[in-house]
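Presented below are the structures under discussion, each in the form of structure tokens.
Just so it is clear, none of the values below were taken in a lab; they were calculated from the coordinates. Given the structure is predicted, the values throughout are model-derived calculations rather than measurements. Cβ atoms are built from the backbone, for glycine too; each structure is taken alone.
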Structure I
Amino acid sequence: MLAAFAAMPGDELVARLTNADIAFAELNDMAVLSRHAHLRRITVDTAAGPVAFPAPGAILRGQARHYGAVSALGAHTQSVLAELADHQVAPSKT
């Protein structure tokens, strides 16, 4: 499929996909993707302030999503290390 698309002029490819009623989008770089009309964004708090980034793709009807703050770097290090210490694994003999 890639070879067929690559060999086809862009205008013709767009026309064929449109005529076949196939969903597609023309994106040439990350800046265009970032401004795409269908890219939903969410804002979450971080230690450096609020950050907006792409929302998860799925939208579930009747179920509101709630996004918490992003944990600060190292916020959970001690608890993770403590948990790992409780579950030590013998070294591999390979």
Structure II
Amino acid sequence: MGRAWVNAYCAGEDSMRAFLSRNLAPRNLEEKNVSVRIQKYKDLHDQYGRLQLDSVEESTPGKVTVKLLDADAKSRTFTFALQDGPPYKLSRS
């Protein structure tokens, strides 16, 4: 899930919009719709520039924690919370 998020992030706003629509749990989309999440994406992109997957720090059924390198090669930790059961969509990102 972390790799797919990074790929969408790097590919641009349209890819991120499609990723969020496909991979977020419906309940989470109701709480914060795709448009609001795209604004957060833009803020992250302005702050960090391009992100690259460095390593997976932890991967459990309920979350994935990854280290990403930003445009300045600084390491950033991102955690993706997943649903407890199938289809294991993002419950928080």
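Tabulated results
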{"item": "Comparison of I, II by distance in nm of label points 7 Å out along Cα→Cβ at positions 3 and 19 - largest value held by", "result": "I"}
{"item": "Structure with the greatest value (metric mean projected area of the Cα convex hull in nm², for residues 11-66 alone, set I, II)", "result": "I"}
{"item": "Origin of the value -8500, where helix-only ellipticity at 222 nm (-39500 (n - 2.57) for each DSSP H run of 4 or more, over all residues; to 500) was derived from one of I, II", "result": "I"}
{"item": "Which entry (I, II) yields the derived value 25 for relative contact order in percent (Cα under 8 Å, 6 or more apart)", "result": "II"}
{"item": "With percent of Cα pairs over 14 Å apart derived as 81, matching label from I, II", "result": "I"}
{"item": "Origin of the value 0.75, where FRET efficiency 1/(1 + (r/R0)^6) of positions 59 and 75 (r between Cβ atoms, R0 = 35 Å, to 0.05) was derived from one of I, II", "result": "I"}
